[in-house]
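The structures come next, written out as C-alpha cells.
What follows is calculated from the coordinates using simple rules that are stated; it is not laboratory data. Keep in mind it's a predicted model, so treat the numbers as computed, not measured. Cβ atoms are built from the backbone, for glycine too; each structure is taken alone.
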Structure P
Amino acid sequence: MVALVGPNGSGKSTVVQLLQRLYDPDDGFITVDKNDIRALNVRHYRKHIGVVSQEPVLFGTTISNNIKYGRDDVTDEEVERAAREANAYDFIMEFPKKFNTLVGEKGAQMSGGQKQRIAIARALVRNPKILILDEATSALDSESESAVQAALEKDSPRHSF
C-alpha cells in the first residue's frame, strides 16, 4: 500500500491522473510491474484500475446497478460482499427496497458518505489490481472511515493501493 500525503497543490491529484493515464508525463516515466505504462494498451491497463474520487459519480438507477457498473458478469453475492467491504451494507439494508433502491439523479437521494461507500463498493467489485482512492473517504465519519480502512487492509493482498 502506498499513500500520497501533502498540502493542497502539492501534486497528489496530478499523480492520480498520471497513474490513470489521463495524460502522460512530459519527463520521466511511470512503471507498473516494471512496465512503462506508456507501452501498455490504455484500455487494457484501465481495466485493472479502480478509482474512487472525493466526488463520486452515481447514476440515476439502483444501488445494485451502480455497484455493478463497469463489470457485466458480477453476481449478487459479489455486490453484497463489496457493499460489506465498503461499509455500505448496513445502510443499504435499511432502505425498503434494499439494493433495488433508486439513488436519484447523480445520487441525489444519498448522503455524501453513502455515495462514497457505494462508489468504493463499485471499485471493489471490479477486483482491480490497482485501487486508487483520491480523498475517497473525505465525507465519511471517523467510524465509517475506520471500518472501510480495516476492510481495505484485510483485502490488500488482492490489490495495490
Structure Q
Amino acid sequence: IPVGLKDYFNSSKPTQDPAALPLVQDPELPRLLNAVYGLAIPDSDPETAGIQRADLISVFLTGVEGLNMPEEGTPSEMLRLNMSIEPCSTTCSSLGVLGGDLAGFPNGRRLSDDIVDAALRVVLGVLLPDHEPIAETIGDGVDANDVPFNGSFPYVAYPHPGSDADPH
C-alpha cells in the first residue's frame, strides 16, 4: 500500500481489503528501490495464469496454500496461524517460512521474526522462479533486537526515550 494511502487503508474494515488488490499486486516499494538503488522490479510468475504477483497476494492477503490458507474467505490483510504446526525449538529462522521454518512468518508472527527482511525479500520477488539474486539477501541490517525479550509479559522491553528529559 503506498505511503500516502496507509492511514486510509489501516482505518478501513478488513472486508474492504479486496479493493486494495491492485495496490498489493503493483506495490510502491519495488519502484522506490529501483529509483534509488537501480534494483530490478519483479515481474509476475508466468505459471500463475496471468494473475499479477500472485506471490504477494498469497503472503499478504490470502495465506500460503498448504500452510495457512483457509478454504474460503475474503482476501484481507490479517494474521493467519496454522496451530497444527509445532513451534520451533532452538533452530528457529528469523525469516520464518522463507528460512525453512514453517512456524514463523507468514504463519503467525513471533517476536523474533524479522518481518522487514522477509517482506522486503517477498516484495522483491524471492518467491518468483526467475528472481534477482539480491532478493535472497536484501535486508535492513537489523538482525536482532537490541534488548533481550522478557520471559513473561510484557515480553518486549520498554521503548527507548525519544530524548533526554533532563539534558542539563
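Where does the value 24, 12, 10 come from, among P, Q, when semi-axes √(5λ) of the Cα gyration tensor in Å, for residues 18-73 alone is the thing being computed? Here the read-out was taken from Q. Looking at structures P, Q, which one was relative contact order in percent (Cα under 8 Å, 6 or more apart) calculated from, given that it came out as 15? Computing relative contact order in percent (Cα under 8 Å, 6 or more apart) on every structure in P, Q gives 15 only for Q. Comparing FRET efficiency 1/(1 + (r/R0)^6) of positions 34 and 58 (r between Cβ atoms, R0 = 25 Å, to 0.05) across structures P, Q, the highest figure is found for Q.
For which of P, Q does FRET efficiency 1/(1 + (r/R0)^6) of positions 26 and 138 (r between Cβ atoms, R0 = 35 Å, to 0.05), calculated from the coordinates, equal 0.75? Among P, Q, the structure yielding 0.75 for FRET efficiency 1/(1 + (r/R0)^6) of positions 26 and 138 (r between Cβ atoms, R0 = 35 Å, to 0.05) is P. Of the structures labelled P, Q, one was used to calculate Cα extents along the principal axes in Å, giving 61, 41, 36. Name it. Among P, Q, the structure yielding 61, 41, 36 for Cα extents along the principal axes in Å is Q. If distance in nm of label points 7 Å out along Cα→Cβ at positions 10 and 130 is computed to be 2.1, which of P, Q is the source? Label of the originating structure: P.
Here semi-axes √(5λ) of the Cα gyration tensor in Å, for residues 2-41 alone was derived from just one of the structures P, Q, and that gives 20, 11, 8; the source is P.
I have 18, 13, 8 for semi-axes √(5λ) of the Cα gyration tensor in Å, for residues 106-145 alone, calculated from one of the structures P, Q. Which structure is it? Matching structure: P. With helix-only ellipticity at 222 nm (-39500 (n - 2.57) for each DSSP H run of 4 or more, over all residues; to 500) coming out at -5000, pick the structure among P, Q it was computed from. Corresponding structure: Q.
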